[in-house]
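So, here's a batch of structures to check.
No lab work stands behind these numbers, since they all come straight from the coordinates. A quick note: this is a predicted structure, and the numbers were derived from the prediction, not measured. Cβ atoms are built from the backbone, for glycine too; each structure is taken alone.
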Structure P
Amino acid sequence: MMMDTSSFDAVVDFLPEKGRRSVEAMIVFEKSKAPASVSFYQPIQMAQQKRSFVRIQTGQPMRLRWQDGFQVRKSKTKTLLGKGRVLNPDSERVRGKKVKKRISFLNRLLGDDQDMLTAIVQEKGAEGLWETEAMSFSGFDRSKLVSLSQELEARGDLRILSFSPLFLVSKKSVDHLCQKILAFLFSFHQKHPGEQGAPLERVRRRFDVDQKILALACNRLVKERQVRLFEKALALSEFERTLSPQEEKILRQLEELCYKREFRSVANEDLRRTFRLSPSRLNQLLELLIERKKVVQGKEGFLIHSKWLDEVIYQIQNSGKRELTVLDFKKMTGLSRKYAIPLLELLDQMGVTRRKGPKHEVL
């Protein structure tokens, strides 16, 4: 696969004429030729030979790939000016500070196959590079690209996010994205000290990148213990919510209510009326109780006080029973079937018991 283009970057083995930044020429490839305008980025010195990075605008589209060789001849006389190699098959015009960045990119494309693939993956940044883009740029087939990608991943230069189709992202881009996520969370916590963390949906909107890349960055930060990942939020590891004295008092009352009612459901509507809280603030305080491990959230949203749950677990483990039926558990806890079954399911999830047909084995 090759790229159809009428504008490309290359390296040529001659310098511009004094005082000129461009030249009108004929670009001659092995099987094609076209009139073109050759614009010089700047001359460079390489291996004691004078060479230049250029951007070439052709009068017609040409099918090119990285490393294709060509000749540059004067338009009128056909005199040979020099030879060149395609570096960037599809080039957009850049000006100002972006020229320096373009030259850095072209310098990296002067290397071998691994240097080229690393350079184009880094150039794509947090967008990532797809298989079709890499094939069009390089002209390599899929098997060669996969082999190169695996070598570079083993070296730590990039990550393979999928094989079919091949999807790559550079380590530098992930590092940069991680730093941006940390800075965003720091700012969010300053503006919203009472919230658990930045909602995941807000993080996704803030960083408009492929979800595989965002997940890779977030998971790495979690693994390095720089952030904490909740069900619906992301927070810096060292962040602790700040509550007013009044809110801390309400939190203690909520905790006491959960303990007194044991495993009975506490209606959010009643809590909102009792404590005069908005639905969102009530949810935040209940989340905080769970976060502080004061309560555990069971199936169907039931809130169970950790101390009461510990008492139930102690009672089970010291009952002398090796198996429990739902009836046994109801008698032991005094709960109705409505609450006994979901609590047993929670104990199964926690590894206290294990479902064994109609019974639950005590572990």
Structure Q
Amino acid sequence: MSMQTVIVLRRIPRFLNWSSSAQPDGYPDAIDITFRPGSFGSQTRPNVDAVLRGQFDWTPDFLNGVPGLVNDLARTHTTQLHPFASNGTHFYFLNTTVAPFNDVRVRQAVNYAIDRRAVAESFSGRLVAEPTCQIVPPTLYGYRPYCPYTVHPSAAGSWIGADLAKARSLIRAAHAQGARVEVLARPDRPALGQIVAAAMNAAGLRATVRVYPDYGPETANKYFAYVGDPKNHVQTGLYGWGLDFPAPSNQFQPLLSCAARSTGNNAALFCDPAVDRAMNQAQQLQLTDPAAAAAQWAAIDRNVTLAAPWIALVADRPYDVVSLRLGNYQNHPEFGLLVDQAWVK
């Protein structure tokens, strides 16, 4: 039986606030925090149900991890559901060091072949997942809509539909017809692995799906450690990333820089020294010319999108669910729900 951990934060009566504008007085005198262990969202539905019953006032669970949950809540508990901006994305990485994905044409081909509409539906639709073709999520500065991997690409940068003719042409040009691929599916999203494999097969590869084992609360840690270890030669697997600081550098450097190959986060093992130099230049520009830095990040985004170390899938649209007694809901783009600004009846 898993054990819960409870922490209580209490207001310090003698604390002097240096600026009420920077940090307004909070409402609660105490904040009770309960940790309920689970794996890949296994505890999300029970946590949400506990909030709806009034047992808790808020859960930080990623609601999109439970198929259909947000759609159900939007119909039945509309006033308790709060959308907020997110810097999160989901993608299938493509191991750029092993065949057939060591050929950029093959990586581009599966980007053309993937049905991003079906992917969004597997995440329960566009209420929670917006199809995307690029690296930078739409909530970050430097974002410019860009989608080369679609039929009828346009300046609007929207994904319209898969282009199987282009995908098959690239596979033929790479002499990769029938190349074997093992798609590693996460145990919480096995259907998504089937969608990815179907796209690869439609393009001309020979893909099969292996579902990673469910180890209970340890599944997430074990999965990401496994796919991040180059010794395991994982060809492709599902990955998600939420930025803890809203800047493009926090997307590219931990996931797509040459140095990140040794951290386990760059599961694609992508390395382009020219991209690294451009990232460093963009960071320097941020200090003196933010507009020029944004343009530089947009150019980096396009270049890496064309290098196709990922199959970019969806940009996340997250939600908070709160109890009926909670008021003054506020969400910060970096820190999330401002718990100390909420009040309860």
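Thinking of P, Q, which structure, once helix-only ellipticity at 222 nm (-39500 (n - 2.57) for each DSSP H run of 4 or more, over all residues; to 500) is computed, gives back -13500? List each step's numbers first, then the result.
Numbers: P: -13500; Q: -9500.
The read-out comes from structure P.
Each of the structures P, Q was assessed by mean count of other Cβ atoms within 10 Å over residues 314-321; the largest value belongs to Q.
Using Rg and Dmax of the Cα atoms in Å as the calculated read-out, with 21.6, 72 as its value, let me know the right label among P, Q. The read-out was computed on structure Q.
When FRET efficiency 1/(1 + (r/R0)^6) of positions 82 and 250 (r between Cβ atoms, R0 = 41 Å, to 0.05) is computed for each of P, Q, the one that comes out at 0.95 is Q. Distance in nm of label points 7 Å out along Cα→Cβ at positions 74 and 274 was computed and gave 9.4; which structure, P, Q, did it come from? Going through each structure in turn, the value belongs to P. Structures P, Q were compared on mean count of other Cβ atoms within 10 Å over residues 18-25, and the highest value belongs to P. Looking across P, Q, the calculation of relative contact order in percent (Cα under 8 Å, 6 or more apart) that yields 28 traces back to Q.
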